[in-house]
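Just so it is clear, none of the values below were taken in a lab; they were calculated from the coordinates. Everything quoted here is computed from the prediction, not taken from an experiment. Cβ atoms are built from the backbone, for glycine too; each structure is taken alone.
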Structure 1
Amino acid sequence: MVLTKGKTITVFDELGLKVEKPNPEENVVLNIVRTSLILTKIMAQTLSVYKLTPPKFNILMLARYYEKDGGISQSSISKKLIVSGSNITGIIDRLEKAELVVRKPIAGDRRVNLVKITDKGKNLVEKAWKVYVEKIEEITKSFTKKEKEAIVSILSKWRKILYKE
């Protein structure tokens, strides 16, 4: 739902659908999905300045974070980002071609490669991170601290429930 001059606009209204009494559960899910799509589009536009997509950025962020551990396996990236292994492989192929990451085999296990960020990748992700944080601050500035905490609390609770499904 969107507030427009004191009036709440539902996702159904945004989509031009005439729904007399929206199902509250459906309304919750549609609002979250639509908001997620909008946020993804905004972040894609923000990161495109650096020729990054949100998935590429997320992989680089994980590789940067796990750098101290010698890298992160592709299967771990897939699990953490909730993306299929084949999609992760293609994205990592493109990151490797751009010299932003390298794959390093694990001694004794030819099936597993660690993804390690390169210096070029670190430099890029540090620049992109600043713009990313600025954009996050900009798009959340209309929420109070309590509203932000409530959103995080509700969504965290729901994720815990969904992970059990």
Structure 2
Amino acid sequence: MKKVIVGHVMVALAESNDPVVQCVQPDVKAGIKWRPSEEVSDARFDVQIDKLIGSAQSGRQGLGYGGDSKPSSSRLQITDKVKKNIEHTRVVKACQQPSQGRWTTWDNIEVRELSWSEMWNVSDRRISLMIKSAYDVLGTPANLKVWKLQESDECVLCRVIDCTCEL
């Protein structure tokens, strides 16, 4: 969220009506790795490309619907692009990490609602099992092999790799 706010400040400073701010063009620093000026310039470029491509027509508005672009809407578009680019970078980084990015493959997961009253009535072992299974840190043969605690990842019961034995 901080990066989005810094990006918004960069856009507001760049498009300011104040002549002093226009002459100075202050440089906003946000750390060593992330450069807000580069992020904002990339977002500006993306917004320009989106304007060239145009938006797909939906509904009954017809061609040319969308109105003129005001400076405030341009700022919002650039800020939204900065936000989307940051989120995209975060998801790409998560997908590259095999264990930490496992949540990116959770598409058709059954939602389990667990209230506090239910938690008080469930045993500690069962809660531990639910939490460990959600974060894939159970001692399954595949995890034991990844953690180098076991030579192979075949099932102890049926001697099949990636088995789905129900205990």
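Ranked by distance in nm of label points 7 Å out along Cα→Cβ at positions 43 and 75, structures 1, 2 are led by 1, which has the greatest value.
Upon calculation of P(r) over Cα pairs in 5 Å bins from 0, in percent from the atomic coordinates, which of the structures 1, 2 produces 1, 7, 13, 16, 16, 15, 12, 9, 6, 3, 2, 0, 0? Working through the options, I get structure 1. From 1, 2, which structure was helix-only ellipticity at 222 nm (-39500 (n - 2.57) for each DSSP H run of 4 or more, over all residues; to 500) = -20500 calculated on? Working through the options, I get structure 1. If distance in nm of label points 7 Å out along Cα→Cβ at positions 35 and 147 is calculated from each of 1, 2, which structure is the one that comes out at 1.0? It traces back to 1.
In this comparison of 1, 2, the computed figure 1.22 for Rg/Rh (Cα atoms, Kirkwood Rh), for residues 51-122 alone is attributed to 2.
Here distance in nm of label points 7 Å out along Cα→Cβ at positions 83 and 115 was derived from just one of the structures 1, 2, and that gives 3.4; the source is 2.
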